Structure 1
Amino acid sequence: MLRIGIVDQYLDNWHCSFFPRFMRETIARHGYDAQITQAWAAQDQPPQGGVSTDAWCAERGIARAASLEALIDECDALMVIAADDARYHEALCQLPLASGKPVFVDKTFADSAAAGQRLFDLARSHGTPVFSSSAQRYCQSVMDWQAAHPARPVFVSTVGPHSIDRYAVHQLEVIVALMGADIRRLKAFACGSMVTQLILDYGGGRWASFMQSPQPYAEFNFMVSPDGETGARLVSDDRNFYHNLMKAMLDFFLTGKPPVPEEDTMTILRVIDAARAARNDPDVWYPVNA
């Protein structure tokens, strides 16, 4: 049986609390011989209080690891979550990425491109397979579009909620999955302190548009045009994308082959870095993959 361990800053958060159920459902649906067996957290509770590590583990039937070292030793594959704050990832990933065992790091992979590169370099130096992704890459409509359209589209438009630091990755994951990682530059437009509007230039007449609103319940919306003449809406459907992500994760754990290229993840981090600067300097081009 494939034994999977969860690592987090604290376990009482949305992704960490629901991923075990999604993983169990995906294992049952596809017949994998796998189980989340242990969990470990650097803190017993969130800073604002909440469910303790022992209570979280008891509710889900997952053992509390005696230490991070013990979890890594006793598990075959690792999930580093901490999805709410990527600033935790570099510290949490030090031992997992030195383990040589497959490691999934939840979105956003790192809080900067420089930190992301350090993590990939650490994994490479220890022969550790690693991948990171937003679940939005695994929307069924996005996957179906890719299967039906092997050529890259000329335009993608995305809309979504929340802030650059926490949620930009969800839109950028779809843009990069469909359009590719070869973004040349971007510019931002001044829309207020909590709204981000970006244009991403791929060169050769290929563009992507990104709009992020602070409304926390705004729906993701993805539009794609293969040729600049026709187009389609790709639906973000949470009945599918979490289970599709779990399946991609399980396949990765079993094969050690990352389904998302390092360059895709690094490009997303470079876009986020550039977008932070561009928001304060609107209508000026900033390089991405210079």
Structure 2
Amino acid sequence: MFPNEVFLGLDLYWWMIVIGVLAAMACFRLFYEQAGLSTRVFNFSLICAVFGIFLGYLSAVLFQSWYAYLASGVFEFGVGATFYGGLIGAIAVVLAIYFGAGHFLFKDKRHLYEFNRMLSLIFPCIVIAHALGRVGCLFEGCCYGAVTDSWVGIMMYSGGEWAKRVPIQLFEAIFLALLFLVLLFLVVKKKNEYTMSIYFIAYGVWRFVIEYFRDDMRGASGISFLTPSQLTAILMVLAGIAYIFFYKYWLKARLEKFAPTEKTPPMSEGEGQNEEKTDAQAG
């Protein structure tokens, strides 16, 4: 709806993307200690995240091009970007660098011990970035809902015309903001180890439902009665449930093997003399 340049050559859509990324990085910086991350793992994870952001966007564009190809039979790069594609690509890049480069950088395997803690904090950060990005979608007029006469509808310029539509972008931004607060509380205050699974399940269910109210070009999934986003939502829910059991019954015990051992600091000369005096007095 507001595609015009606002500042530094960027419109409101892109500014909300930038603000979302900065908010995610700030959240990660502010709460990494409360989540139980060491400074070394935090710095390394932040580098992984930066690579994940840039290559994840490329993945988002490629996924949208593939969805459009399935629908039209014509492959055209740059027809848009999909959040799911960006999320999948970013996670793949982060994990590849985290385990690949981490193998050489962490001789004590500290990154393995703190792996699930890193994941637990990263996902609230992803959610706040996504929430702000959806506000950008509202400004841009993309990802719009169906035409409606309901009181919840708002006038927006989407799909090349002005119409009263269901503000799916706004509803999703509110949902994600609330989910962010819940996940952040769980990881910071409750030390919850399953925020990734909670996110996958909660957002997967939400996204599956709201797809019925979307009216923009959805692409094709290969299954006639499911949009690509609905198919991915189902896979997300299943992955979230699977990770709960995978972590609880297999991964957790293996990560604990890399727990750092606390060494007792050597006594100073004065401390040794005091102990000798105490033993002599006792004798």
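What follows draws every value from the coordinates through simple rules; no lab data is involved. Please read these numbers as outputs of a predicted model, since none were measured by experiment. Cβ atoms are built from the backbone, for glycine too; each structure is taken alone.
Could you tell me which structure in 1, 2 was used to calculate percent of Cα pairs over 26 Å apart as 44?
1
Upon calculation of mean count of other Cβ atoms within 10 Å over residues 199-206 from the atomic coordinates, which of the structures 1, 2 produces 15.6?
So the calculation was done on 1.
As an exercise: FRET efficiency 1/(1 + (r/R0)^6) of positions 103 and 151 (r between Cβ atoms, R0 = 35 Å, to 0.05), calculated from one structure in 1, 2, equals 0.05. Which structure is it?
Working through the options, I get structure 2.
Could you tell me which structure in 1, 2 was used to calculate helix-only ellipticity at 222 nm (-39500 (n - 2.57) for each DSSP H run of 4 or more, over all residues; to 500) as -11500?
Derived from the structure labelled 1.
Have a look at 1, 2 and say which one yields 2.6 for distance in nm of label points 7 Å out along Cα→Cβ at positions 215 and 231, as calculated.
The structure behind it is 2.
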